[in-house]
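Down below are the structures I want you to see.
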Structure P
Amino acid sequence: MIAETKYGTISANFRKYYAVVRINTQNSLAYTWDAVSQGILIAIFILIFARLWKVTFAAQGAEIIGDLTLRQTIWYFVWAEAIQLSKMNASFKMQEEVQDGSLAYTLGRPYNYLLYHFFSGVGEVFVRMASTLAFGMVIAWIEAGTPSFIRWETLPLLLMVTVLALVVDFCMSAMIGLTAFFFEDTMAFRLIYQKLLLVLGGVLLPLDFLPDSVQTVARLLPFNAVIYAPARLFVAWDTSQFLEILAVQGFWIAALGFLLALFFRFGTQRVSINGG
């Protein structure tokens, strides 16, 4: 009887959060121009990066920089920018709920507040990721040629690391979002996080191009686990590096998840909601 009750609870929760994913996916598909605009944006980014690194490699007179060829470098940015442009925006949504007073309503719904925002974001990520990869890969193919270095048999593992990267990012974004429970405006925290991702996360350039001392520190931080790690595996698969990345992502998900739960519990006791 107890086992049946637990199974029923798990099944009900699965259907509940699956519905959240499905509804938000449908909502995202309804606004196709948003997905197309993201695709156009990544196409512009990849084109700029491709021309920039072509000049850089030519000026250095080198075929390999930081253990990456020009082709690998250009394709690296396809995966990195796809993740960057497809990330969940939980922090901004949580801030809006505090500012407009709707938090009082969402906290009373029959689901976990944090899990709702996660699965709500998942529905949007599917659409944005597909669009950005489609546009980005076309430009990379034109500028750098076919990605012959990709090992298709490791693609499921790459996708797993990418999913975990989005989980790490959600934890960071949700932590920032929960600061709205105290400060209402999270813009400053979001900007700091975005800049850290740009430099230490591998958005502007792969960590391989940074000084060794900076690389050592960056590889241990969660920012590396969000962008650089999956993008590097995409262009240069290494099983030992995959296991290392998996361990880093697992650690940060566990640590940030624990802190997130504590912060949420503390925040709900102190939150000041506009409008009631």
Structure Q
Amino acid sequence: MIKSMLTLKPTETRIAIEVSDLKKVFRKREGLRAPIKEEWALKGVSFYVHVGETYGLLGPNGSGKSTLIRILSTLLTADGGRVQMMGHQLPQGEQALRRLMGRVSVDAAFYKKLSPRENLLYAAQLYGLESRQAEKRAMQILEQLGLESRRFSDPIEEMSRGMQQKIAIARALLINPPLLLLDEPTTGLDPRSRRDVQAFLEDLRKREGTTILLTTHDMAEAERLSYRIGFLAKGRLVAEGTAQELKQQARTDDLEEAFIALTGEDLSEEANSP
């Protein structure tokens, strides 16, 4: 059994994220004269995250994880429900929230002909940060993540996926945000890069008290990093609790078996690939 990183409980008197009955539908037409079809990605999801807590959302591909993260990060608008984060409600408070959050996705975009330094300094200008301080902070983060300083000026297109994901994390943390939204941040990384990223997130939460919402289909990662875990399946949150509570509810000692028992779904990438 993997022990959670959390030695202290989050600040249970304060709520960082509150999601109530969140709904999202996508409409598409398969032909010019075909009727419009509705696909509900989220069907009334509700949960909360305490200040200083890492909350993991576990679900297979197509469960609604990425849609939920995109709504919280103000990239999509919900079709129903309520979202309040860090004292601001969406969509009214989206401008203020963008200054309080960092986001890392599985498909982070860069100017790949440019170096990490150039990409990060460009991001710093968008944030309104002073270049020298931003570069110093970025170097500190990348060194903690295990990226060699000599690679800081190499084109990103010459770097591995693991290195690129570490740069994405550094970019999200330039402003030291109190809220971090992570959409499958270690998917496709080699084992060493995955460990580097997980260890960094553990240290970040302990050191800064950062509130982290993590979506993943990696059971070991969720159990290692998360204080509480929500099981998401077919657009619904079907179970929630600590890893131990979820395993007890399913009467098993294995979190993946608990997920299958409580949702009827398989989390493996193979089972969810087209």
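Only the coordinates and a few stated rules stand behind these numbers; no lab work does. The structure displayed is predicted, hence computed values, not measured ones. Cβ atoms are built from the backbone, for glycine too; each structure is taken alone.
A compact table of results
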| quantity | calculated |
| --- | --- |
| Which entry (P, Q) yields the derived value 19.6 for mean count of other Cβ atoms within 10 Å over residues 69-76 | Q |
| Distance in nm of label points 7 Å out along Cα→Cβ at positions 77 and 101 - highest-scoring structure of P, Q | P |
| Origin of the value 30, 25, 13, where Cα extents along the principal axes in Å, for residues 61-108 alone was derived from one of P, Q | Q |
| Origin of the value -10500, where helix-only ellipticity at 222 nm (-39500 (n - 2.57) for each DSSP H run of 4 or more, over all residues; to 500) was derived from one of P, Q | Q |
| Which of P, Q leads on FRET efficiency 1/(1 + (r/R0)^6) of positions 141 and 173 (r between Cβ atoms, R0 = 35 Å, to 0.05), largest value | Q |
| Of the structures P, Q, the one that 0.60 was derived from, the read-out being FRET efficiency 1/(1 + (r/R0)^6) of positions 37 and 117 (r between Cβ atoms, R0 = 25 Å, to 0.05) | P |
| Structure (P, Q) behind the derived value 64, 42, 38 of Cα extents along the principal axes in Å | P |
| With distance in nm of label points 7 Å out along Cα→Cβ at positions 125 and 205 derived as 2.9, matching label from P, Q | P |
| For 2.1 (distance in nm of label points 7 Å out along Cα→Cβ at positions 53 and 229, calculated) the corresponding structure among P, Q | P |
| FRET efficiency 1/(1 + (r/R0)^6) of positions 93 and 213 (r between Cβ atoms, R0 = 41 Å, to 0.05) from the coordinates reads 1.00; which among P, Q | Q |
